[in-house]
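Structures given as structure tokens follow.
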Structure I
Amino acid sequence: MQQKSIFITGAASGIGRATAELFHAKGWLVGCYDLNANALEGLQKDLGEHCLIGVLDVRDKAAFDTAMGEFSEQSDGRLDLMFNNAGITSGGYFDDVPFDKIIDIVNVNLIGVLNGTHAALPLLKQTENSLCFNTASSAAIQSSPGMAVYGATKHAVKGFTQSMSIEMARYGSRASDVLPGIIDTPLWESTRYVEGEADSTYEKVPKSNTERTDFLRTIQPTEVAEAVWNAYHGDKVHWYVPTDLEERTKRKETAEEIRDELITQHNS
């Protein structure tokens, strides 16, 4: 039986690394791509054979096409799972965040997913039962103040995934996404801006939520990696981690009621 393969962006840490470790342990060929060359080399050293690495800026479509071509040579033209996972953020009120940071979020979180999907489609189309899998976010369930652009990109990824789950059926391929909540990853080290200046980070959030037992509890990247594995073997379009996040999609409040509740919370 031909070895199955996965191409992962944002693979050097957090969810991406946990997914690479899991699929490698399952016997898959893992292609690990990130901007952090040192972390990639460490990952390859840890995993050994059947782990390909490459420095990749997901904003660069030409570089993506090249990376996919090189991966295809090693996978014999097979791509069972494309994992568009790379993502960044910066926090703060929309008019407080430097505009170049705003554009970076859009280019990595949304354009990067479009670049990756487009580059992967020729291989996905020729691989039976293949899956294009994207990292969305619980921010795509309900928008939050101070994360407007990040939330917007994740809403877009979720909508794109829904449409692609229909379009790709004509090739016998699938599309789905994961909507993680508070996961203990380096993303929380992102900068929070106040009046255009770097003020702090969000790194205290995972630690402060470790004792919670509701959908806001902090969980490990390995749980998201398990969702990626289950998605390949399942048929759902949207995967929620933790699973009780899905209940948030069933809220009966109107958009105005949710808005007013959050305004009250944010100003208290």
Structure II
Amino acid sequence: MPVHPTSIQSYSLFGESTHLPDVLHCETIAERSKLHDWELAPHRHARLHQILLITMGGGFVTLDGQTSPLSAGSLVNVPHGHVHAFSFKKDTQGWVTTFADELMDELFVRVGNVKQELGQASVLKADQFTHQIVHQIWREFSSQEKSRALVLRGLSSVLLGWVSRHLQTQRVQIRKQADPELIQRFKDLIEDHYLAHWRVNDYAKALSISPTHLSRLSRSATGNSALRLIEARLMREARRNLAYTSLSISNIAYALGYNDPAYFSRVFARDSGLSPKAFRQQI
């Protein structure tokens, strides 16, 4: 069942109340994680983009409901607004580099669709050059050398551009692997089980693939994650009931498998931008 939206915390920078006062922010993974016993609960950043590089250790990351393993060399791209959570192994090492929207808007003038590419939350494999760039960002951020801000802007462009290339390469590889027959089977399963509120893990098990692979194939074939396709089917049925039946909103919620009509209303409002009552009145 979708996560209750009010249970997801929105932070500027791991709970800080102000936005970045510097060109960017770079810190070790341990600096914040060890304060929370290496567990960071689901949260999102409204105006901040983060890139994490694991150099030693690992754990798990959850990006918009999809959990993936992390190991040395993992590079995590977390666009602004994406819900994410981390469970790190104790003493995991690496860096978190955070960019404000204002900087990215300045950097992305006349550079094509880089911003769109970076809007994909993903776990990648870092190459040696990526390690060098992130390490250099850490060194510059921690220093007070002359032209520090200028160098950090340049390094930001390089890192963001390099991650964008990796994301594009990953998308091409997944598209080549995409199985139209499997995607159709997934859609058929959604039709059969959406009222039972099957989760991505349930569909992946039925298809004999991993949840991460299912979501990647789904995004490649349809432009949406597996979770989004599942939620969209429920909401489509909700709109049909609101538009074409006289059932009460509570009865519609129960018919769609929600135990709490108030929760259903919140999920519907998040998806449609209108409460069920307002949607019905508009119709």
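Bear in mind these aren't lab numbers, they're just calculated from the coordinates by the rules spelled out. None of these values were measured; they are calculated from a predicted model. Cβ atoms are built from the backbone, for glycine too; each structure is taken alone.
Thinking of I, II, which structure, once FRET efficiency 1/(1 + (r/R0)^6) of positions 77 and 93 (r between Cβ atoms, R0 = 41 Å, to 0.05) is computed, gives back 1.00?
Numbers: I: 0.30; II: 1.00.
Of the options listed, only II reproduces it.
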Structure responsible for 37, 21, 18, with semi-axes √(5λ) of the Cα gyration tensor in Å calculated and labels I, II on offer: II
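Matching task: -15000 is the computed value of helix-only ellipticity at 222 nm (-39500 (n - 2.57) for each DSSP H run of 4 or more, over all residues; to 500). Pick the structure from I, II.
That value comes from structure II.
For the read-out semi-axes √(5λ) of the Cα gyration tensor in Å, for residues 149-228 alone, a value of 30, 19, 9 was computed from one structure; give its label from I, II.
Of the options listed, only I reproduces it.
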